[in-house]
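Novice: Listed below are the structures to be examined.
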Structure I
Amino acid sequence: MLDGKRILLVIGGGIAAYKVLELIRRLREQGASLNVVMTKAAKQFVTPLSVASLSGGKVFDDLFSLTDETEIGHIQLSRAADLVVVAPATADLLAKMAQGLADDLASTLLLATDKTILVAPAMNLRMWLHPATTRNAATLRKDGVLFVGPEDGDMACGEYGPGRMSEPTVILSAIATALQGETQISLLPDIGRAEKPLAGRRLVITSGPTHEPIDPVRYIGNRSSGRQGHAIAAAAAKAGADVTLISGPVALADPPGVSTVHVETAADMLAAVEAALPADIFVGTAAVADWRVETAAAQKIKKSSAPPQFALAENPDILAAVAQRRASRPRLVVGFAAETENILAHAREKLRHKGCDLIVANDVNRAMGREENEVALISPSGSESWPKMRKDEIAAKLVQYLAQMLKDRSDA
């Protein structure tokens, strides 16, 4: 997937910079080519020689280098890549990006690029949780910058909490996901372009699995990757919608132009959905766990001769709760039916039982965790089947379909 892809990697100044050496090695193994920019602070943690040896090319660090500006220039360097990756993305770099500052080569490239930017934040937990960083991160997400991490974990400073940079394998997966979509960004006005069909509309979508804890290390979950839901969120944003994505635990970058809320359990997801409403359209793609352990253990359950016994409780039905709202019900409520047999029959029953307007049905054996999907759309007026397509293609087609449904209802 990364063979022949061009990555511009910006290395920020943090202890997590040592992990970037492993990321560079893995990117090269998968066939990607790299240009690497290091901040002045980054060179305090890893050497340009180490980076150059692994990346197979020159390391750039000087905005006013006569040779570099003559041979390539910071504008060309910023636009010659398919994707820009910032790792570690320090609080200082995020602040510069959010405010549009350009006082060194790294920040100038980030301001001048016309490509999607993926950042992997890394900083002390108090820096990550500080209101200024929270504002900056929100601004960048609104601007279309993709985030991977940060994770909870032990810090170099001895503290524990959010702020630890994602592992190289997770960042690599986020890079691959980002490259599946369009990474060229137009900064010019949409002169002469067709009106965006969901402009002025609000869409709430759930995606991914939920994890229902058994004890601090185990959970009830499923194999949902979240690819289809994230793709729909991204397509809806491109169509002009104001999109809130409520995502369970996935190894995917947040889609550009989308407000993403990260949750873990079904109860968390329902609360986030209720907080995000009202909306014109609700799309429930998340594979919400049907059951949870009634009382999760506070400590790790140790292995013994007899297997543990769990009392299960039913999780809230998020799709039905939204579809059956009396007040502030979305104009369109769309559910997904992930089935293994009798696909259409089960989808029709789900449509009737939940009370939604449309069900998108698919065979999980052919879809879950895969890049492609094959779906059928079930509504009270009938059904239609779509051929196998990439999930981003299905997302774009579904968004157009929903825009037309909404228009038809408005015209009726």
Structure II
Amino acid sequence: MVIKKIDILECDGPLSDAHADSLEYIKKRIGDATAERILEQLIAFQVAIPSWALGAGGTRFGRFSIGGEPASLKEKVEDVGILHTLTGSAAEISLHIPWDIPKDINAIQQTAAELGIHFASVNSNTFQDHSDAEYSYQYGSLDHSRSEVRKQAVDHNKRVIDIGKTLGAKSLTVWLADGANFPGQKDFASALAHTQKSLQEIYAHLPEDWKMLVEYKPYEPNFYSTVIQDWGTSCMLAESCGPRAFTLVDLGHHLPNTNIEQIVASLIYRGRLGGFHFNDSKYGDDDLTVGCIKPYALFLIFLELVKGMEAGYKATRLEWMIDASHNTKDPLEDLLQSLDTLMITFAKALLLSRQALHKAQQANDPVMCQEILQKAYLTDVRPLVMEARKRAGGALDPVQAYRKIGVRQQLIKERGLDARATGL
């Protein structure tokens, strides 16, 4: 389905007067120039939607379908088009191979172009066996003890790059489940050496204008050890590959209470921050709606991101993506909520007085440092986010518009109750 502009205008109508008043108030508070500067950056801010988050998620215990899920890559692109129409900030889709191998490249490219959607980083998958593969990844892939399994995994990543090239993508994301469940199961040094060599072979296959993002995770699905368990290991492996290899930070891929904002600052300092997978968590890699559990932690992370960008960090165009799984929510509504939170948090980080904070830091004044942070964090920037969406052609309140237009009901009517997205 395609949402018409008239539908958005009808949804916005009852909200317009209140929005105009709220926007005028915040402009008076922060100044027209500051407001316009933030609006300009909000309108330019785009977040990739992962193809696997467009259908119902689940756990190892079960999955509850919601109906109207995108059963083909074309339908997934169309769903991202719905999100982008409502928000103006979701102009990219990130594919997972082999779940999303396009059967008709030209048709998929045409659909994406019509909806204003581009293809972001392509993701390889060696954490499960492929139906056409000779060898199993049960005991690893890029780190496997057998060279023939490692070659198969490397060749898969090369194939993913080739598919991405045909779609206009510019980066490869590698996340490995490689690791061990039991002490003594693997030789740590050998596994790391195999992984490094495998990544170097993949890197050599990258086009000159591509980059490789190396993701890390401390545990799961292996619980005793993971071969790329932290940002330091990821950064080390990236540096061993070359200048176009970077670390990718997933907010759920950390042990409890990890200082992620410091990791971000360190990677920017090293010139190795490549991108983000945004989500939220209570206990582990819960893949919950962005900012639903730890919104202030997200704000602190964005402060470091904005600081790096304002200081001219240009090691790479940062890849922004939501990585979530929806077991009880309509996945499109969940993604709309995540996009809204990201825009709000970005606006707050842009609002913070960097000069005042630096002065307080140099004076060793922790009280004033906190006051400056709290002033920005507690400012209601939602009118700015709503205005940015409006100027981009989106809805003032995307979730309300989604429900008022009856998007899910129409998708169920078009695709059926039994339609199920590809993936896990």
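A short reminder: the numbers here are calculations on the coordinates, not readings from a lab. Note that the coordinates shown come from a computational prediction; the quantities given were computed from them, not determined experimentally. Cβ atoms are built from the backbone, for glycine too; each structure is taken alone.
Novice: Thinking of I, II, which structure, once mean count of other Cβ atoms within 10 Å over residues 16-23 is computed, gives back 13.4?
Specialist: II
Novice: With distance in nm of label points 7 Å out along Cα→Cβ at positions 40 and 296 derived from the coordinates and found to be 4.6, which of I, II does the value describe?
Specialist: Source structure: I.
Novice: Between I, II, which one scores greatest on distance in nm of label points 7 Å out along Cα→Cβ at positions 88 and 344?
Specialist: I
Novice: Given that Rg and Dmax of the Cα atoms in Å, derived from a single structure, equals 21.8, 66, which label among I, II identifies that structure?
Specialist: II
Novice: Also, quick follow-up: Between I, II, which one scores greatest on relative contact order in percent (Cα under 8 Å, 6 or more apart)?
Specialist: II
Novice: Okay, moving on. Here distance in nm of label points 7 Å out along Cα→Cβ at positions 80 and 136 was calculated and came to 2.8; which of the structures I, II was it taken from?
Specialist: The correct label is I.
Novice: A value of -15500 was computed for helix-only ellipticity at 222 nm (-39500 (n - 2.57) for each DSSP H run of 4 or more, over all residues; to 500); which of I, II is the source structure?
Specialist: This value belongs to structure II.
Novice: Sticking with this structure for a sec: Starting from the value 2.9: which structure in I, II was distance in nm of label points 7 Å out along Cα→Cβ at positions 104 and 248 calculated from?
Specialist: Source structure: II.
Novice: Between structures I, II, where is distance in nm of label points 7 Å out along Cα→Cβ at positions 24 and 328 highest?
Specialist: Greatest value across I, II: structure I.
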